[in-house]
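Read the figures in this text as sums done on the coordinates, not as results from a lab. Everything numeric here is computed off the predicted structure, so don't read it as measured data. Cβ atoms are built from the backbone, for glycine too; each structure is taken alone.
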Structure P
Amino acid sequence: MRELLSVGAQVGSLFFYVALGFLGRRKQILSARGDKVVSDIIFYFTMPALTVTSMNLKVSGTELTIAWMILAASLVLVVFSYALTVLVAAWLRLPPRAGYAFQFTTAFGNVAYLGFPVAYILFGRLGVFYAAMYALGHNLLFWTLGVWLMQDHEHQVPVWRQVFNINVLAIILGFALALLHWQIPELLFHPLDSLGQATVPLALLLVGSMLAESPVSTWAGNKNVYLMTALRLIIFPALAFLAMLLLPGWDKTARALIVMQMAMPAAAIAPAVARKYDGDYNLISKGVVATTLISLLTIPFWFWLANYHIMT
């Protein structure tokens, strides 16, 4: 119990910023327009900087091999998660639009806005390097399969150019630098590093503001939202945890990180994608808010479990 509380305090320090964002929105210091600006700052400036600087490490051949394996694990786990959501949506007999929204919200996690800060706090720069490789596989599927789910299915053409957004390009650049053992010059590294450090507080302030915008009453009692939450925060990380236990010879940090990435709530950017492509924005927003709120409890639990059974 003492270890669980200790881990909860460690991860819970992240949510100090969430609380500030929540209070800021309730006090009208933050607004929907301000959230859009903050989101753009994170997406276009701070997160690419964090990705590149965190991947600008002198990694060994073994660590590069691990990174490739994490990328492969990401693709397998996300596809498997999606397949399960298809089965659950069929079992619920959801209409097509709601079914696609259910699959989209549940299959894809917040592996960047929340996953990177958690990886950085728990595993350091190497953790972000590994998290970036996980995010590369995840994002390739998010911007193809995920966008397809939100599109008009009379025109089933994935938006391939969305795959190569600035954050995916930053991951590719960072991995190339690591692969070639090229170090960013100090004159450029330090400002990029300072910019990247802003990702953690800004991303979590944004999560808090989103939670304040959608009170619990908007999703309480919705069984579809409950199922989304159970799958996203309990079933998927549990399956990942069991899979990692079956690989005792693999790198401990990589295995623990994969469990934590699978334990992330629904992708914070999902409602914006749904709105852009005319998906079921209301159901997706409820799923994102519910999973994000409940993850404040489940993330410490999964890290404690991974730390106790994998890291030690």
Structure Q
Amino acid sequence: MSKLGNIAVVSSGTDNSGINGAIRAVVRTAASKGVKVFGVRWGYRGFIDNQMSILTSRDVSGKIGKAGCFLGTAKPHKVLTDESIQVAIKNCKKQNITGIIVIGGLGSLQTSRKFIEQGMNVIGIPSTIQDDIAGTDISLGVDSAVNNIVKCIDKIRGSSSSRDRTFLVEVEGRECGSLAIRSALVSGADFCLIPERPAKDMTKLTRRMAEFSLKGKNQCLTILSTGWKPGIDELTQFLQEHQHETDLYVRNTVLGYVQRGGAPTGYDRILGTHMGSRAVTELIEGKSGRMVALKGNKIESVPYEEALDQKKVIDPALFTLFKTTRV
């Protein structure tokens, strides 16, 4: 029997597919080690409001294929103040909770450091379709989001109005273009515009799009990250204003929340299971301030400093592959 007390598992921030599989793995791995798991409702707020209850293997049965997070989730901003964190810790101590597994994005994992400062052992699981967390090759939920994006783009391409059109499709990615480049690769896009590479010359970009049209293509598909500058609206307006010069008829689509929904892919179910199980193992081994990560097809753990204090850099090989296969 491990000296570890009970574990709390919480999902914080916006939801995405794959979270339920991770929670399921946490509960069942802990159960196999004789450790109890408390599920925390509605993100960090659940610690403060004492909305925590024991999860059994039966409670997570059938959840692996469900979308979203059955515990509920919420953004962490302004929830954990200096006063409220003391309330949260007090409620944890009442339930003999000594370890916390946090499933969430960059902001949520950053916030979890407040628990570490109070002496709690914390292990993070990267879960965000922004895919902006360093230290891991991919975050939980990204593969499902890419599949959702591809399905939407396939429908756009197949519509009766898709001939002789320039399509601009905006996907998530405030500061990191990982989701955009992955989606561009698998959807056969012609251009991919990401935050890391803002447009320096809109005229040059427009000219390149027109050149693709002259190659005999009756569609030109561009995928943009939300954080790309100057932005989808500005690019749309510029193309419309120069339509007489380029003969490009532009239509734009912002996919929004449709990227997050739906049942998780098989890949995200496997990834969530691996990460959830590894997180429990890390706590049992007495580790804290670490994030479970996928690195070269191996599940490892990295220090928070490596994951949260570094800026994620997109693999340049992805861009090389994209440019090579779009000709």
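Quick notes
- Among P, Q, structure where mean count of other Cβ atoms within 10 Å over residues 30-37 as derived comes to 17.9: Q
- Distance in nm of label points 7 Å out along Cα→Cβ at positions 62 and 294 - structure with the largest value, from P, Q: P
- Structure (P, Q) behind the derived value 24.9 of mean count of other Cβ atoms within 10 Å over residues 46-53: P
- Given 2.1 for distance in nm of label points 7 Å out along Cα→Cβ at positions 118 and 230, calculated: source structure among P, Q: P
- Origin of the value 61, 19, 17, where Cα extents along the principal axes in Å, for residues 110-189 alone was derived from one of P, Q: Q
- Structure with the greatest value (metric relative contact order in percent (Cα under 8 Å, 6 or more apart), set P, Q): P
- Which entry (P, Q) yields the derived value 1.5 for distance in nm of label points 7 Å out along Cα→Cβ at positions 70 and 142: P
- Of the structures P, Q, the one that 20.8 was derived from, the read-out being Kirkwood radius over Cα pairs in Å: Q
- Origin of the value 0.05, where FRET efficiency 1/(1 + (r/R0)^6) of positions 86 and 246 (r between Cβ atoms, R0 = 35 Å, to 0.05) was derived from one of P, Q: Q
- Structure (P, Q) behind the derived value -23000 of helix-only ellipticity at 222 nm (-39500 (n - 2.57) for each DSSP H run of 4 or more, over all residues; to 500): P
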